[in-house]
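Laboratory data are not the source of any read-out in this text; all were calculated from the coordinates shown. Values in this document were obtained by computation on a predicted structure and should not be read as measured data. Cβ atoms are built from the backbone, for glycine too; each structure is taken alone.
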Structure P
Amino acid sequence: MRKHIEELVAKKRTFFYEKNTLPAQFREDALVRLRNSIKKHEAEVIQALGADLGKSEQEAYLTELGVVYHELSLHIKNVARWSRPTTVSTPIFLLPSRFKSIPQPLGVALILAPWNYPFQLVINPLIGAISAGCCALIKPSPQSPKTNEVLMKIIRESFVEEHVSMILGDVDVYEPILQVRYDVIFFTGSPRVGKIIMKAAAEHLCPVILELGGKNPCIIDQDANLDVAAKRVVWGKCINSGQTCIAPDYLIVHHSIKENFVEKLIEAYKQLYPEEGTQINPFFGKMVTQQAAARMEKLIAQGNVRFGGAVDVENRRVHFTILDDVNMDAALMNEEIFGPLLPIITFTNLEQCIDEVNHKERPLAAYYFGSSRRAAYFAENIFTGGVGINDTIMQITNPKLPFGGVGTSGMGAYHGKHSFDCFSHKKAVVKTPTWLDLHFKYPPFKYMGIVKRLLG
């Protein structure tokens, strides 16, 4: 397997050094082909996401296809402009030299994708790699087999193997794939695996972009609009059955409104996901595997169930569950939940609450519901990858904002132009004419007094 991967990467590196990917028109054409192929197979993508994760057609479009289409449109429209050199101003003491920055593709990229958004989290990083002028090898998660089948069709239709290709396989593929040298690795997944990726990349001094997860806190203050807060928390937690890296992981509710807010959460859930008897709401997805559902069952046992609690391991169904009286030392409060379970703890003082969160590992997202003044304090003082004020999830929807973590929730950022940038190197260039040769930089440095005044 390793020999096959080495040969595949060698072909890509040759294709790259032959400068096939450098013209902006080549990149634009590749992105257009990708968009056309996705359009062609759109119904298959939706069907596959339904099979792998129980996603409804509407959720599949909103959280996967729609996000990808918007990203593609943005890059197709702007790739030529982003690829141009940028001239920077020249300080007076460096005249008559001229300076510019040239965005240059890093080379061959390895994209390691997860299973929770198995279409979007393959294609979105790939868009950035293509836009920047890289070649790419994609390794998707084996836990989304139906989506992988459609992805393979799309990749083969859109690209020659030397430019972009995808390799399938179980966990035994990751060891040989990480033994090969790349020019950049983009990984989306857990902090545990992120450490393995980073260690492997260090062997080749290869840069990495790590999009990881974390225990994302959601604070509900005493002056929050509880009806709106409940609806937005339930929505953010139940998308993809809670299997979202920026989902609110646990609630920290002001002690004076806790019981009222629990009732609001239950009302909001019943409004968004009404059930009739044993009939499952079609907009509530499945856990990715039976093992993931069984894990939820174990986590539920670590708290007092205030609502929900039903688990159907065989059919990968877990009911939205509110948990109270949780043990802070239990796995429920120390592992990323990645499912539709919502533990609740209380706070009295916001400043103390923020301080306690900041002393934990840094999350990928943090949420606050309450007044504007206290929200501003929260946004400025919380250490996290991103912040949502009086909303959840939506901080990732604007491609002009970078999306990425900090510390154990990741490094590097993408979306929009940030995706172009993370697969590029900004090469500094200076051009100095020969008709004037200033002597201040040469020994014996006669003009140091003038130099000091110019630099000081």
Structure Q
Amino acid sequence: MASITASLSTNLTGSIKIAGDKSISHRSIILGALSIGETTVDGLLESQDILATISAMQAFGVEIEKKADNKWHINGLGVGGLDEPKKVLDLGNSGTGVRLLLGVAAGNPITSFFSGDESLSSRPMARVLKPLEMMGASFTSRMGGLLPISCTGPQTLQPIDYSLPVASAQVKSAILLAGLNTPGKTIVREPTPTRDHTERMLKQFGSEISIETDDESQNIITLKGESELTGQDIVVPGDPSSAAFPMVAGILAEDSRIEIKNVGINPLRFGLFEILNEMGAKTELIQKHDGVGEPIADIVVKTSKLKGVTVPASIAPRMIDEYPILAVAAACASGTTRMFGLQELRVKESDRLAAMANGLKACGVTVEETSDSLTVHGSGGQIEGGARIQTQLDHRIAMSFLTLGLKAKNPISIDNGTTINTSFPGFVETMKSLGANLNFSDR
């Protein structure tokens, strides 16, 4: 178990290419597997989460391999063409992987079994199981819809018209992936827009899908089932959630300028960028272009003096994974930052709301935590630091406190750095290439 320590760093400079987008990587593998013909994926994020999805799709009978051209090649079996797995599908720590694959499995007349690590086995799946059961799939799970779970798809899955009770791109995506193999139109209504990678990529693979907005400003997504998907050549952009860490590091560290190349800037994923700009961050988007149906750009950040702001609940679906690193920025800002609508952080890889509040307090930052909000009283610059953070096997908690350590008077260490490979393999090396003072230890 490798501990990592971060110490005060200045003059963070350089140009980096960030790890591939995790959300798009998951969907590239899954949609390629459900297509006819070959799909190639360049720039795939080869993290533990994505490798778990690849292993699961291979267990469904899909041929997937990385070839000499450094691209992943997928020979799809078509919608409804998956084989029954001969083994339990272990998704490790990947909530996205298991929830999307439950939708995929429900659309095939087979039985499959899903498991995960200790963290994933404590996270709620009932919100996904309910609509899939309405479509005709059968599930057996632990009390409360927890893993391990068995899924049996019917001979004919039925389309539904479903209103999401909680804003969740994963639930929406599971329903749409199941709806690919239904005779009719599957409709998902979302009161608050969530990341739309699934919709964008379904269009690219040839699905008949439309998105409208009703009089109450809710999105209505309509998918026509039993249409054939066709293999595509995918180039995965950099992950904005991973880019958030060097981005905030470059903003906080003195005399710094960092350029992050080829990052996805989907507006439904880019709420952190908006909030940082509101706080006074010096940022710029250059080399804008489109790819994978997504907007992409290079991000340039410079040392900035930040001020506290109020972050409304309405923006939460557009930056739910970035609140831990936003709390780090808030700790070093002048004034108070108040963040609302954070209840979803309670059911991530850890209770991220509690983990951030406790970790910040241990580092000398004054915070107040409620069931769904976090208030951070900024230091106006350096924070005290000097703490050893229990990451609770959560990669974003780990990377957030390492970033904070680069601005602290006293070093900050994390108990376990191995979990970072869940989403950002090479994080430490990437940050050190910019001049960050990060060091491993075995304690």
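If helix-only ellipticity at 222 nm (-39500 (n - 2.57) for each DSSP H run of 4 or more, over all residues; to 500) computes to -12000, which of P, Q did it come from?
P
One of P, Q was used to compute log10 I(q)/I(0) by the Debye sum over Cα atoms at q = 0.07, 0.09, 0.12 Å⁻¹, and the answer was -0.42, -0.65, -1.04. Which one was it?
Derived from the structure labelled P.
Which one of P, Q has mean count of other Cβ atoms within 10 Å over residues 91-98, as calculated from the coordinates, equal to 24.2?
Only one of P, Q returns 24.2 for mean count of other Cβ atoms within 10 Å over residues 91-98, namely Q.
Quick one: mean count of other Cβ atoms within 10 Å over residues 131-138 came out at 26.2 when computed from one of P, Q, so which one is it?
This figure was derived from P.
Tell me which structure, out of P, Q, gives 28.2 once mean count of other Cβ atoms within 10 Å over residues 27-34 is calculated.
Considering all the candidates, the number was obtained from Q.
Can you spot which of P, Q the value 16.6 was calculated from, given it is Kirkwood radius over Cα pairs in Å, for residues 163-282 alone? Walk me through the intermediate numbers first.
On the way: P: 17.9; Q: 16.6.
Attributed to the structure labelled Q.
Out of P, Q, choose the structure whose coordinates give Kirkwood radius over Cα pairs in Å, for residues 251-378 alone equal to 16.2 when calculated.
Working: P: 16.2; Q: 15.3.
Of the options listed, only P reproduces it.
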